Every structure is written in C-alpha cells, then in structure tokens.
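Structures follow.
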Structure I
Amino acid sequence: MKSKATFYHAGCPVCISAEQNVAQALDPNRYELDVIHLGERKEKIAEAKAQGVQSVPALILDDQPFHINFGASLTDLA
C-alpha cells in the first residue's frame, strides 16, 4: 500500500520550484502525491496547520511536516 504525501504551496516561485524539484522526485510506487495550492484552496489552510505546517512550501510524508525553504507563512495566506 502506498503512503500518502501532501505538498502544500502558495503558487510563488519558491513553491513552484520546490514542487518541480522535490515533490515530483518522490517515488510514485511508494507515495500517492496530493498537491494543494493554498492560495486557491484557502479551506485547506486549517488542515495544513493541523498537520504541523507553519510555512509553505511544505511536504507532509508519513504525517511528518518538512518545510522547504521559505515562501510564505500560513498566517499570510489566511
């Protein structure tokens, strides 16, 4: 069974670069990737916060948040 990976971003250049270079590098045989643009899907901000995301871009692997560089704080997106 595949593990779930969630990549949260806000559409900024830092986020897009991270999606292209980090999230897309995940093994598709191992992870089911869900990419969520928080700028377009603000209803997902609370979900991201509940998973420990403090800034984007961020990748959740096996319920563990990994913050990649710094694009925007979640408080800036709300």
Structure II
Amino acid sequence: MYLAEVKQIVIDVLALGPAGSTLDEHSALLGSIPELDSMAVVQLIGALEEQFGFTVDDDEISAETFATLGSLANFVKFKLTA
C-alpha cells in the first residue's frame, strides 16, 4: 500500500538513481546498500516523517524496521494506522 512511496523516498534520500528501480519489498536495506549508513537512516526517517506526517520516537527505531523495503513500508503503515 505504501511500498511505492517508501521506495521513492529511499531512492531519493540515498541518491540511488536508476539502480533503485530494481528494489522490491524483499530487497535488503540495512547492511546491503552501502549508502544506507547511520546518517542516511536519520535522513530517511526525517523524509518519512515529512512525507507521511508522523513522528518517530528513538525507541521505535530498530534494525528490523530497516531490514527490507517491505519492513520499512510496514513500519509506515503501522505509524499511520496506530
């Protein structure tokens, strides 16, 4: 449901360009994309907060959230329906 929007945000924030078009819900993120370092995680969270209008607390951030594109989209869905 939110996968396409989250995918575009990931592509934009990480400046993946055309290579980002191959990402799908099963694509590994954290530890698999060199551009996704700790600073990029902060930027990505900020972009998600801005796009979707929610706030992410520090204790909500985990490696599991950023494991795959699908898990990140599920996190967005959770935040919007909580």
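Identify the structure, out of I, II, from whose coordinates Rg/Rh (Cα atoms, Kirkwood Rh) was calculated to give 0.91.
On the way: I: 0.94; II: 0.91.
Clearly, the read-out refers to II.
When you work out relative contact order in percent (Cα under 8 Å, 6 or more apart) for each of the structures I, II, which one comes out largest? Walk me through the intermediate numbers first.
Details: I: 38; II: 43.
Comparing I, II by relative contact order in percent (Cα under 8 Å, 6 or more apart), the maximum is at II.
Out of I, II, which has the highest value for distance in nm of label points 7 Å out along Cα→Cβ at positions 20 and 68? Don't jump to the answer; show the numbers that get you there.
Details: I: 1.2; II: 2.1.
Answer by largest value of distance in nm of label points 7 Å out along Cα→Cβ at positions 20 and 68: II.
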Handout entry: helix-only ellipticity at 222 nm (-39500 (n - 2.57) for each DSSP H run of 4 or more, over all residues; to 500) from the coordinates reads -15500; which among I, II
Key = II
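We did not get these values from a lab; they are worked out from the coordinates using the rules stated. These numbers were taken from a predicted model, which means no experiment stands behind them. Cβ atoms are built from the backbone, for glycine too; each structure is taken alone.
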